[in-house]
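Peer 1: Quick heads-up: structures coming right below.
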Structure P
């Protein structure tokens, strides 16, 4: 029995014949490519989703609170309730809460006129997103005593209106009578989200309150920023219970088409992962079958020497397991290496008008990387059992004669 085991070990790791060696190399390469493709797909899709979500949230915050009749022509303001704001701030997931006022307007220059949405904010507004998108100038200063006429426009608006930082434009507001303010451009931003960049102008909340003839404590609503989107619905429900007189809108309800579109991207990744696993399984089972056929003579000798069927099957499965690990290791080096290069140098660029981003994003989703590695190793090893079972049906007498 010991001699049979020694012989089995020797033929398992001896140099492969030219045909089987080529097949083994191709199988290892295919597993490496499968791992790399899965990791790159998971990383890029997650990175893309995160980038788009950050941009949408940057424009509209995680949760908005407004009046139930805010869409009517006669918009009804809601009062700034300090106790309510403090109550919201006390929630674990809440980072900040700030009031805002919205008003349609027309920005006018001698060369162009365009409709925009003026969004009035105050000193409590979270500027981190727009600071990251600032391409020229500075952020507006709303810490002054009186209402500021400084505004921040998008790069698209600046191009259409032929405006630059330091210049002024007329802003017309449809009130009775028609009102006009000469606003000063102090900053220009660019996010790549054309739907928002075409329309949104940031201005002082107090200016819009005066235009609307609202009191100092009357606003369109509140914006609430959370730590993340993970507990958005739970936090929105909690806020809704605090503010039964107001409407609470999670960002996923305000822009459902964007979030549904992002969700569809994950379905594509799931299909890619499934396809890559099928390819890896087919390649490994094919390799084991070829190795069994090529070593039928040796299998017959092993059986004649008294080696049990399950020991022969384990021998081929361990061989396959080793090849799978080699392929997975190479795949990780390839996939993670390419992701690092993209993350560090931004080599791949896309059309920002169609994809809302300029550079292909990378997300280091280590939990998913580990999962696909374990999945490939586990599934491929399990399926190698099927061709290994073929060895049980090999007759020693016929196998010894087989060449």
Structure Q
């Protein structure tokens, strides 16, 4: 912990007050709008070059990033290269360095066409550890990824894998922090670690309300990394950001999260990935509708098609009956938190019984008992009550690692 505190305090001192009061953000529902409509725009970690470029001088640098790693209209890779940083390799997460691959699609290692820097993929349908050969190339890995704050979103798992590898191969890690659009609350069951997988790596709730930098601090401080060890870790914090800031993502973090409503509904709708129900992949409203051919008591209809980001979506070519959420207000989606009402509705309406759930459902849920609660007729509120105490314990546990004020 001493190594981390020294590095983080140095960053905080250079920054002055690392967090200022930010305005609450509004605006249109598109991810490609302004980052914040308030008077003070959020400055992401990558923008604060005076805080991190001096620390990279003379070092061989690896960059773990993707299409979200933007500094204004420039990619962080270009910023590093323009400032004569010796970037020797790029690591890419799920969806690839340019964010063009489908969910779950194998991403091959390659070379970045624009810069000629080699790319090592950290996603092959699973989340492999970086190889010794790739780790031997650099001294410090800079991580700049836009996360959405959900336990089953794979970007933070890739970050944890890199931190584990850094412990094994004696490397440094620097995180250029970015806001979490779902930072405003904590909800959902804590992961039962016997269900640990690529969609659940740490004993945290579904919605954990922390940035990547904060979560990295917690993973190290709680002994969740390789053999409970620490590593040289620097977090470059955002400026003008608080836990009440409504940060609107300027770039979609992955192909099927195209707007803020999809990101706010993601904590509830993603559980359909563990069922035969379509959650809108292959439509204009991914993570904003759900349905199945057997749900004929619902009037809303849609048919998933093959398209960019959803080459082979569930229920491809089948007319589905279900529920349209794409006109829901963002505020209502946020207030719902982890809302199992939708899963319960689809379970009852589809009449599939036990066949409604597959093994992936438990991994996403993080517990094995919840599907039985659904089959037993428990309400969404009754199920939510089973994790309420654990959420409060987690909020107290994470407190020492938080960077941003309420």
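Peer 1: Looking at structures P, Q, which one was helix-only ellipticity at 222 nm (-39500 (n - 2.57) for each DSSP H run of 4 or more, over all residues; to 500) calculated from, given that it came out as -17500?
Peer 2: Going through each structure in turn, the value belongs to P.
Peer 1: For which of P, Q does relative contact order in percent (Cα under 8 Å, 6 or more apart), calculated from the coordinates, equal 28?
Peer 2: P
Peer 1: One of P, Q was used to compute mean count of other Cβ atoms within 10 Å over residues 179-186, and the result was 23.6. Which label is that?
Peer 2: Q
Peer 1: Given that mean projected area of the Cα convex hull in nm², derived from a single structure, equals 18.4, which label among P, Q identifies that structure?
Peer 2: The read-out was computed on structure Q.
Peer 1: Let me ask something else. Starting from the value 3.0: which structure in P, Q was distance in nm of label points 7 Å out along Cα→Cβ at positions 43 and 291 calculated from?
Peer 2: Going through each structure in turn, the value belongs to P.
Each reported figure results from applying straightforward, stated rules to the coordinates on display, with no laboratory input. Source: prediction; values computed, not measured. Cβ atoms are built from the backbone, for glycine too; each structure is taken alone.
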